[in-house]
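A.B. asks: I've put the structures underneath this note.
What follows is calculated from the coordinates using simple rules that are stated; it is not laboratory data. Fair warning: this is a prediction, and the values are worked out from it, not measured in the lab. Cβ atoms are built from the backbone, for glycine too; each structure is taken alone.
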Structure 1
């Protein structure tokens with residue numbers, strides 16, 4: 001699903017909230033239509049919107065009030081509240097109110113992919129369809145010609161498919177650079193996958209999920225869940241078929257300048273309503289040209305200091321552990337555009353003198369003996385990984401970068417040109433990217449942490465972990481035999 005660009009179906013967010021609200025409103029409007037005397041005298045559309053709002057609030061609670069669902073609920077709540085006041089539900093004004101509400105509730109979401117991609121896609125769709133509506137309003141249209149039922153249905157089907165394709169294309173174009181920035185991934189066949197899967201999700205999976213929830217108190221949910229399950233099976237089968245035929249989706253890192261320039265272009269294109277939209281073109285072109293202006297890290301270090309990765313050429317990524325975290329290594333492979341993971345080679349201390357790495361070839365995997373591993377980057381820099389300060393001390397004589405998997409350790413080297421990274425630093429500042437100086441093998445390496453100082457409010461908890469305070473990891477006390485706790489003189 002990630003490779004085919006339909007993983008958004010998994011997240012309980014805007015799509016699910018909108019489908020639940022739409023299904024509830026459709027059912028209620030249909031039910032009210034069965035009583036024409038009542039529906040002709042009452043604002044049934046407002047009633048339906050109010051009940052739909054309560055329904056998605058219940059859905060939010062059922063889903064666990066995750067951040068993505070919370071943001072989507074706020075957006076849809078603003079739109080549904082606009083209905084009783086006879087305002088258009090989907091406008092730039094409502095989108096701005098939703099964004100302000102999300103920022104007030106969860107300000108850190110602004111820098112997250114969920115906020116950026118959701119609002120970028122929604123803004124692009126609102127702006128595009130508003131422009132199309134203005135264009136059609138200026139056109140003089142003749143009355144539609146009479147068509148047969150078959151031609152009428154064919155026309156409606158073609159218009160629906162074209163609208164779905166255009167919607168997917170607009171939303172995908174608006175969010176593609178944000179997806180690449182956060183996930184280093186594109187989905188070449190996402191348009192085809194969404195056209196194939198979304199009708200199943202919209203017409204089968206979510207409506208029958210709502211019907212099953214409504215009939216569950218009466219014990220009648222079985223048939224609806226069965227149909228929903230068949231829809232999910234078809235969705236998974238289609239995504240797997242398309243994924244097998246999709247080309248490689250990893251694209252590597254891109255520059256922050258390109259993201260900022262494209263964001264400016266998107267704001268201009270969606271907010272302007274006249275020929276000023278053309279001002280977005282130079283910013284978009286500049287953003288595309290700035291995409292490759294980024295330097296790839298030479299070494300990546302996980303925030304728990306357990307895993308270190310180093311590109312060694314030939315599309316290979318050397319790691320220091322034979323059993324590495326699959327999720328982390330997959331992300332690193334995409335970021336560094338690597339195709340294969342090279343595990344370390346383990347030797348006994350007698351079989352390999354790791355303290356003398358002169359013969360270690362550039363671009364070698366990690367060689368490990370006990371509590372010390374070393375590897376040579378293609379630039380010639382030597383990377384050492386140690387379990388504690390004592391095992392790291394011998395590496396001070398030859399290493400350019402030393403990573404110590406111990407929160408209690410401190411720098412054992414006197415040479416200021418050696419970059420030493422400890423578990424305590426990583427606990428405080430997050431994962432790290434290291435850059436070697438390509439001009440000088442003796443220059444100190446540069447390091448960039450995931451969390452920059454000063455801390456934001458949502459980073460403050462990093463100060464209080466055991467590792468961040470320089471304490472060893474918590475060890476559970478050994479269980480004591482109850483018999484050993486009895487008094488020696490139990491009879492006295």
Structure 2
């Protein structure tokens with residue numbers, strides 16, 4: 001039995017009993033244990049502030065970028081080992097494991113390159129000097145500089161590599177140390193990553209700490225220069241935002257939470273066309289990839305009523321080809337959900353959704369052992385009035401078909417009904433119709449993917465998060481925003497207006 005340790009204050013530490021079990025999602029067997037009881041989290045945060053922060057801030061952007069590049073190289077070197085751990089712990093197929101691990105190394109590599117471009121500075125100017133009086137001598141200048149605290153990253157269970165690295169990349173390049181807490185149920189990959197990085201000696205002391213298990217009283221030790229970045233459920237997000245220490249110091253909090261994402265098929269798209277095929281392929285992939293355990297996965301399929309039956313039939317045919325089973329077996333398309341707790345939530349969610357929408361297809365022959373959930377397609381003809389469909393996410397291999405009359409206004413109404421999405425996709429070649437939908441859903445979406453015949457063979461896909469573009473969503477999706485190239489660094493910085501002599505400011509800013 002493996003005991004997972006936390007890496008805090010420069011050393012690997014074991015928490016006291018009782019321990020929390022981690023399972024093999026395919027078999028249900030307990031494969032590891034961990035605990036954070038008795039660990040000094042106040043000291044860990046202080047260590048990051050006093051040791052890691054100064055070390056990172058003393059480096060230029062180019063030097064921080066070089067560190068990120070080395071972190072990415074470690075992942076590439078040990079890729080197969082990490083994929084094996086992902087299979088062992090989460091039950092991912094090899095393709096699903098690659099989606100996580102390769103996404104992690106790719107994001108680090110992107111920010112490494114960005115650091116080289118930002119060059120030999122340790123902070124940035126924000127715009128040009130501002131003249132706000134008659135005098136040209138006395139002016140103002142905005143700058144960005146890193147906070148003097150520590151970034152607490154509370155990550156989701158579904159992407160133990162990518163979620164760790166995409167947050168880490170922004171914080172390290174911004175010059176801020178990190179204490180990361182991975183999702184406990186799937187922490188094997190996160191722990192091994194940090195072990196490999198420590199063995200390689202890539203990171204400055206205190207730049208990255210790892211808390212494996214319960215967060216305990218972590219948030220009670222936050223200070224005014226710290227920040228929190230969270231990915232997970234909306235209910236937990238509310239607890240973080242309302243924590244007394246967060247409120248006391250106005251600690252910045254960035255949230256990525258529940259997201260009932262949608263895709264919309266335009267009435268101009270003919271069955272059998274390239275865009276029609278593109279749409280069906282995207283929907284089927286988003287339902288089945290990582291057993292539907294993606295924050296960007298399509299949950300609502302909005303299609304013109306005139307072709308709803310045809311879309312349904314073709315989706316069922318594609319889903320029937322998606323084999324649910326042992327992810328280590330060749331030919332398996334859909335593995336288990338990540339663990340027993342996730343399995344209970346998905347099964348309960350499927351049962352609830354079945355009482356509010358029609359089950360038009362559900363996979364059979366799903367293994368009884370382990371944490372497997374049946375791939376399921378639902379349908380509701382109630383549109384925006386299908387309240388449960390728009391308000392409750394089943395975080396597994398399931399989605400609901402929602403026919404609509406075909407107007408852009410109605411499509412926007414249905415998408416907006418969820419109260420905010422991380423990702424919405426629109427498939428149409430009609431510039432006027434699709435433009436109205438894209439701009440209509442934009443206030444309710446963090447990202448909009450526009451599929452058309454011109455990008456039929458070039459698009460990255462509805463669910464692909466790109467480090468150069470912001471990731472997050474408004475309203476119910478958490479209201480946060482991360483990644484986005486240089487934009488992703490700003491959460492970790494303070495923007496300050498400096499007023500003074502124009503020549504002195506130019507000497508400072510350059």
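A.B. asks: For which of the structures 1, 2 does the calculation of distance in nm of label points 7 Å out along Cα→Cβ at positions 395 and 427 return 1.9?
C.D. replies: On the way: 1: 1.9; 2: 2.7.
Label of the source structure: 1.
A.B. asks: Which structure, out of 1, 2, was percent of Cα pairs over 37 Å apart calculated from, if the result is 31?
C.D. replies: Derived from 2, not from the others.
A.B. asks: Out of 1, 2, which one gives 21.1 for mean count of other Cβ atoms within 10 Å over residues 75-82 as computed from the coordinates?
C.D. replies: So the calculation was done on 1.
A.B. asks: Output the label of whichever structure in 1, 2 has the greatest value of relative contact order in percent (Cα under 8 Å, 6 or more apart).
C.D. replies: When relative contact order in percent (Cα under 8 Å, 6 or more apart) is computed for each of 1, 2, structure 2 gives the biggest number.
A.B. asks: With helix-only ellipticity at 222 nm (-39500 (n - 2.57) for each DSSP H run of 4 or more, over all residues; to 500) coming out at -15000, pick the structure among 1, 2 it was computed from. Please list the in-between numbers first.
C.D. replies: On the way: 1: -15000; 2: -11000.
This figure was derived from 1.
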